[in-house]
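Each structure below is given as C-alpha cells.
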Structure P
Amino acid sequence: MNLRVLSAVAAATFSAFLLASTPAFADDAPSGHWVSAWSTALQQIPQRAELPALYRAPEFGGRTVRQIVYPAIDGKQLRLRFSNVYGTAPLVIDGAQVARAVAGNAAGTRAGTTRSVTFGGKSGVTIAPGGQVDSDPVAFNIAAYQPLAVSTYMAEGQKLAAWHRVASQVNYISTPGNHSADTDASAFRTRFTQFVWLTSVAVDTAPAQTLVAIGDSITDGMRSTPNANRRWTDALARRLTQKGIEGTAVVNAGISGNRLLSPSPCYGDAVLSRFDRDALRQPGVRSVIVLVGINDINFPSMPPHAGLDCDDPHTPVTADSLLRGYQRLIAQAHQRGVRIYGATLTPAALPPEREAIRTAVNNSIRSSRAFDGVVDFDRALRDPDHPDKLQRRYDSGDHIHPSDAGYAAMSEAVPIEEMGLTRSAAGAK
C-alpha cells in the first residue's frame with residue numbers, strides 16, 4: 001500500500017570463503033523439478049504524456065540492465081523469465097548473462113562465474129506484446145539467499161512499459177553498449193530502484209515447493225531498509241532456514257498500492273486480475289498467502305486529483321464485497337490444487353467508518369474457515385491498548401507500514417507447522 005508514498009566475524013568470513021571458492025557451474029545431474037526461487041510482479045507505468053518524476057522511466061535502449069536478485073533455494077540449474085505483458089511493441093533482448101554478484105549493493109560480479117543465457121539456443125530473443133519467455137536452463141550452482149546479477153543487453157529503441165516500482169533494491173544501467181559479461185562495475189553508472197522485464201528465477205531442485213505471498217505494499221516491503229531484504233517474506237525465509245526447514249522457497253508478488261477488487265493507473269492490476277499469472281502460475285507453487293484489501297477500504301475516500309489520479313477508481317467497498325473477492329481467489333487456488341491462506345488486514349489508523357470495515361473483514365477471515373488457514377498479522381502488529389493502530393516499535397513512522405522489526409514480527413505470525421512447511425516438499429499436499 002502507498003498513500004502517496006568459531007565467532008560471528010569468523011563465521012561470516014568462512015561463509016564468504018565457501019561462496020567464493022564454490023564453482024558457479026553445476027556438476028550434478030538436474031532433477032527436472034522446477035520451482036520459483038525469486039519473483040516479482042509487474043505493474044503498468046501510467047500512460048500519460050506528462051508524468052511526475054516518480055513515474056518517469058530511465059533510458060534503457062542500447063544499454064545493459066543489471067538486476068540483483070536473491071534466489072530463496074539452492075539448485076543446480078536456473079531458468080529466467082522475461083515479460084512483455086504490458087508492452088505495446090516487441091521487446092528485444094540482444095544478450096543476457098547471469099553471474100554471482102560481489103554483493104547485494106554493488107554492480108560488480110565474481111570473476112569466473114558468468115554464464116551466458118540463451119533462448120531456444122539463441123543469444124537473443126524477441127517477446128511479442130503481451131507475451132513472456134522462459135530462457136533455456138542454465139547450469140549454475142545456486143546458493144540460497146546469495147545475490148545473483150542478471151544482465152540483459154537491450155536493443156536500441158527499447159522503451160519501458162511496465163516495472164515493479166518499489167523494489168527495495170538498487171539495480172544498475174550501463175553506459176551505451178553490451179556490458180552484460182563485464183565483471184567490473186565501472187560501466188554501470190546509473191542506479192534505479194525498480195525491477196524491469198525480469199519476473200522470475202526458477203531453480204531446478206527436488207524435493208521443493210514454492211510459497212507465494214501476494215498483496216499490497218505491506219507484502220512488497222514498503223519502508224523497509226533498502227538492499228537489506230527486510231520484507232516479511234525475507235524474514236519468513238530466514239526463519240525457515242534457522243529452523244532447519246529445507247525445500248520451501250518463499251517468493252514475493254506484492255505490489256505497493258495494490259487492491260483486491262480494482263485496478264489503478266499507478267498501482268497495478270487488481271489482485272483478482274493478476275492472481276493466476278503472478279501466483280498460481282509460479283513454478284512449483286503449493287501455497288499462497290493473501291494480504292490485500294486495506295487500499296480498497298482507504299483509497300475511495302481520498303480526494304480525486306486532476307491529471308494522474310493514482311487512487312482512482314473512488315468506488316467505496318463493503319466488508320461483503322471484499323469477502324466475495326476472497327472467495328473468488330479461494331476458488332481459483334483450489335481449482336489448481338493450491339492451498340490458500342488468508343492474512344488479516346493490519347492496523348492503519350483508519351477513521352471509524354473505515355476501521356469498522358477492516359474489523360469486520362478480519363473477524364470473518366478468522367471465523368469463516370473459508371481459507372485453508374489464517375495468518376493473523378493484525379494480532380501480531382496491533383497495539384493492545386489501541387487495536388486500530390500499530391505498536392510503536394513496529395511502526396515505520398507513517399502509522400501504516402511496519403518497520404523492519406514489524407516485518408520480522410509478521411514473519412513470526414506465519415503458522416509454519418499448520419501450513420505444513422515443516423514437512424518435506426515431497427510429502428506436502
Structure Q
Amino acid sequence: MIMPATLPDSCFCSDTGAMPFEKARSAVMALGRPLGRPDMVPLADAVGRVLAAAIEAPCAIPPFDQAAMDGYAISVTGRRGVPLVLPVAGRTRAGDPQGVLAPGAAHRIMTGAALPKGADTVVMQEQTTRRGDLVQFAFDAAPGAHIRRAGEDVRQGASVLRPGCMIGWPEIALLAAIGIDRVPVARRVRIAVVTTGSELCKAGEPLADGAIYDSNGPLLAALLREPNTDVVLSTVHDDTTAIARVLEDSARSADLIVTTAGMSVGEEDHVRNAISRAGGQLEIVKVAMKPGKPLAIGKVGEACFVGLPGNPQAAAFGALAFARPVIGTLLGRTPARSITAELAFMCSRKVDRTELVPVRLTVEQGRLTASRSGPDGSHRMMPMVSADAIAIMPGASTPAEPGMPVEVLPFSHGCFGG
C-alpha cells in the first residue's frame with residue numbers, strides 16, 4: 001500500500017471523525033500509480049487518449065523554406081530602387097520539387113511551395129504587374145519577406161508533446177504534420193461499477209412494490225466512461241457474502257472498483273464488511289463533506305477502491321471529486337487546472353465540513369459565475385440535470401456570499417478548460 005494503514009488523528013476533524021475534504025483529495029491521489037506498458041494505436045484512434053511517452057519531431061515544420069504568399073520569388077541582394085522589371089523564368093506550385101532561381105529573373109511561386117535555390121524574398125502578386133514574360137515590381141522588397149523558414153514552427157528533434165497530456169484535435173494535427181501515424185497511449189483503465197441494494201430494479205423491467213429503478217449504476221457508468229476507460233456495471237443485493245464475491249471477482253481484472261450504497265453503519269449497510277471478507281483494506285471511511293460523508297477509499301487486492309453513498313447527488317459528487325482523480329493517476333494524466341468562479345447566491349456553511357453544491361456556470365461581463373441549479377437534497381435528480389458543475393465551498397463559520405470566489409468541478413472533461 002502506498003497510503004498508511006493507520007492515519008494520524010490530526011488527519012481527521014475532531015468532532016466528526018471524518019477526514020477533511022482537501023486531505024482526502026490529496027490522499028486519493030496516492031491510492032494508485034500509473035498503469036504499465038502503453039498501447040500503440042493508430043493516429044485516428046488516439047483522440048481523447050492520454051499520451052504515454054514524449055514525442056520528438058522526426059522532421060521540421062515547415063520541412064523547407066516555403067512561400068507564404070502567391071507571388072514571385074526573387075533575389076534582392078544588391079538590388080535597390082523601383083520600378084524593377086524582371087523576366088519570369090520558372091514556376092513552382094505547392095508539392096513541386098524545389099526549383100532554381102535563374103540569374104536576373106523572377107520565379108513564379110504559389111503559397112506553400114518550396115523557395116527556389118538562390119531566392120531570398122517573395123513579392124506578393126498584388127504588388128506586381130505582369131506583362132507577358134515580364135513582371136514589374138512596384139515596391140522595394142526586403143530580404144526574407146513572405147518566407148516561412150524551415151523549422152520556424154517545430155525544429156527537427158524538438159520535444160513537442162509530453163507524456164500525460166490529453167490528445168485533442170490540435171495534438172492530432174501536430175502528430176500528423178510530423179508524420180507520426182501510431183501513437184503510444186496509456187492503457188485504458190478497467191473500472192468495475194457495483195451498485196448494491198435489494199430494492200434496485202433494472203430500467204425497462206416492471207417496478208415491484210417497494211422497489212426503485214437503479215439510477216446510480218447508469219449514472220456512474222456514464223460519468224466514468226471516457227476514451228481512456230472500460231466500464232463494467234453489475235448490481236448485487238444486500239448480502240455481505242454476495243457483495244464480497246463480486247468484489248473478489250472484480251479485483252482480479254479491474255484497476256478501479258467503485259461501489260454505491262452500503263458504506264454507512266446501518267443494519268443493511270453491507271459493503272464495509274464485504275470489503276474485509278474480500279481481503280480489502282479501507283484507508284478512509286468518512287469524509288467531512290455534504291453530501292457524501294460515508295465515502296470510503298482503499299484497496300481490494302491490487303485494485304483501487306472508492307465506495308460511494310447511495311443517494312444520487314452524493315454518489316455523483318463523490319465520483320467527480322475522488323474516483324475521477326484516481327483514474328487520472330492510473331493514466332498518468334496531467335491534472336486539469338483548478339477553475340474558479342464567482343458565487344451568484346448565498347449558502348450556509350459549517351466549520352467542520354465542505355459543502356458541494358450543484359451549480360450552473362455562465363460567463364457574465366467576462367467573469368465565470370456559478371448559480372445554484374436547484375434546491376438542497378442529495379436524493380434530488382433535477383438539480384444535477386440543470387447543473388454543469390459542483391461548487392466546492394470549504395467549511396467556515398459564516399455563510400458563503402455572492403461574489404465570493406469558489407473552486408468548481410465541471411461535470412464534463414474539457415468544460416471551461418477542465
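Numbers at a glance
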item	result
Value 30.4, 96, calculated as Rg and Dmax of the Cα atoms in Å, assigned to which of P, Q	Q
Structure responsible for 20.8, with mean count of other Cβ atoms within 10 Å over residues 116-123 calculated and labels P, Q on offer	Q
Ranking P, Q by distance in nm of label points 7 Å out along Cα→Cβ at positions 108 and 396, the structure that comes out highest	Q
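Every read-out reported here was derived from the displayed coordinates using simple, explicitly stated rules and does not represent laboratory data. Since we're looking at a predicted model, the values are computed, not measured. Cβ atoms are built from the backbone, for glycine too; each structure is taken alone.
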